[in-house]
Structure formats: C-alpha cells, structure tokens
Structure I
C-alpha cells in the first residue's frame, strides 16, 4: 500500500484557496518546516515536488507566487534552508523538476517586484555556488537558459 501524500494533498487544497486564506496558512506550514527532522523535511519536499505538476497551472501559479513572496520575508537562513532542501532533492532526482512548467514558473518569478526577485535570486545563487561541480552541472542541464539569465548565472 502506497504511503499517502498528506503534504501533496495540503498543497492541492492550498492552491485552491483564495489569497486571504492561502497566504497565512501557507506561511504557517512553511514555518513548521523548520521544526521538522531531516527525514520529515526530505519527505515534505519530495511530496511537494510530486504534487506540484498535478495541480492545474492557474492554481499552481497562485500558490507558487504566494510561496515565493513568503520566502522573501523569511529570515535569510530559513530561506536558504528551504531552497537548499528543494535544490538538493532536485539534484538527486532531476526528473522531478522537468515535470513542472518551467517557463511558467519563470514568468511567476518575473512577476515579482525587483526587490523580491533579487532576494530570491541571491539565495538561489548562494546555494548553487556552494554545490559541488557535478550537482551544478545537473542543475544547469535542466534549468532553461532564460531562467539562468534571469537569475543572473
């Protein structure tokens, strides 16, 4: 019997909520991440990466934009920890990122104001620059060129 994807189910529900409900609930769930042990964090990230592509993109885009906006107000160490968890999982299983509509995700990122874009891209660059050369190579193979340019790699 397959383990239920509770995190994935929560993500689907959050994607369908109106903004005024989605933002505080998502922020609370994101903050809970930092109290989890490493195995729980890895499972949550894995579940989120599996659930994301199953959500209709119109709903996913609202959820993803909210997630990015919340990340920009978290302390840098928390933002880096969360991004690191996702980047690590993507390095281990690059096919998980390929399932997403990457051009659409880039458009969501570009819809943020410049300050928020800068906060996010600085965190992502810091994490990627700290990776070993093989993990960097894997990431740059699957990250579209236009995304790399937007993140200023």
Structure II
C-alpha cells in the first residue's frame, strides 16, 4: 500500500478561510527540554530569581518554543501533511509572553494565494495568530507555503 496524503492542496484553501488548531498547555518540562535542545539558557527562561526582576515578573517560555509548539499543532491537524513542498518564509512578531501553565492554540487565515510558474504547485500565505487561554494574541505573523496542486483529471 502506498502513502496516502492527508493534506490539503493549494486548490483546496479558500481566501479568508480560518483554520483553528487544538490547544496545548505549555509546561515547565517543555521549557526545560527546549532550553536543553536549543542551548538557550537565557535566565529569562531558566532563572526564577532573575526573571522576577524583569517586566514579566516571572520566567517565560522561549518565543521559539511557542512557535514550534503551534507548528506542531498545525501539523497534527493533517492539513499540510504530504502536500507541503516548502516553508518559504515565516515572519514572527511577539506580542505577549507565555508562561508555564498557559494554554495556546493557532489561528491560520488564508491571506493570499498565488499561482506558481509550475502548474503542479502554488503559494499560499497564511496570517498566523497564536492565542492564549484568555484569547490574547501572544504571537502573530505570516507563513508562506509552497503547496502541491490537485492533480488535474484528463
């Protein structure tokens, strides 16, 4: 049996369509593991005493941990599985902090679709918003993906 893609193709995304992922709680273990994986032991993330002296008043999650987690949530939905050819660009603007115990999710809005010079693919730009449990936007930006097109029937 050959691999069957679950993902949606370029043709299946509609302008202004909004896709919302499941939620995920960021834990202490996530922060510790991300620090170890990335080598980012900035005291803002790893030293409670230091973090008390910052505007946040406590340790916060790494911004890239948050972005990585919602990338995972998007992929768990299956909409990009087997149809994404490349992540061409990702812009990230941090709007708020995520602390251990916060629960986040991602909202993707189809902002733009562009035809490609190659007929088997197209480019979709998604506006991204990471929301916390209070529906506050903590990260926003754009993802630009190169996606397969639907196979044309002859």
Q.
Can you rank I, II by Kirkwood radius over Cα pairs in Å and just name the one with the largest value?
A. II
Q: Using distance in nm of label points 7 Å out along Cα→Cβ at positions 18 and 82 as the calculated read-out, with 2.4 as its value, let me know the right label among I, II.
A: I
Q) To which of I, II does the computed value 4.3 (distance in nm of label points 7 Å out along Cα→Cβ at positions 58 and 114) belong? A) II
Q) For which of the structures I, II does the calculation of helix-only ellipticity at 222 nm (-39500 (n - 2.57) for each DSSP H run of 4 or more, over all residues; to 500) return -6000? A) II
Q. For which of I, II does Rg and Dmax of the Cα atoms in Å, for residues 50-97 alone, calculated from the coordinates, equal 15.0, 46?
A. II
Q: For structures I, II, calculate relative contact order in percent (Cα under 8 Å, 6 or more apart) and state which one comes out highest.
A: II
**Q.** Structure responsible for 0.5, with distance in nm of label points 7 Å out along Cα→Cβ at positions 34 and 130 calculated and labels I, II on offer
**A.** II
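Read-outs throughout are calculated quantities, based only on the coordinates presented, and are distinct from any laboratory measurement. All of these numbers come straight from a predicted model, not from anything done at the bench. Cβ atoms are built from the backbone, for glycine too; each structure is taken alone.
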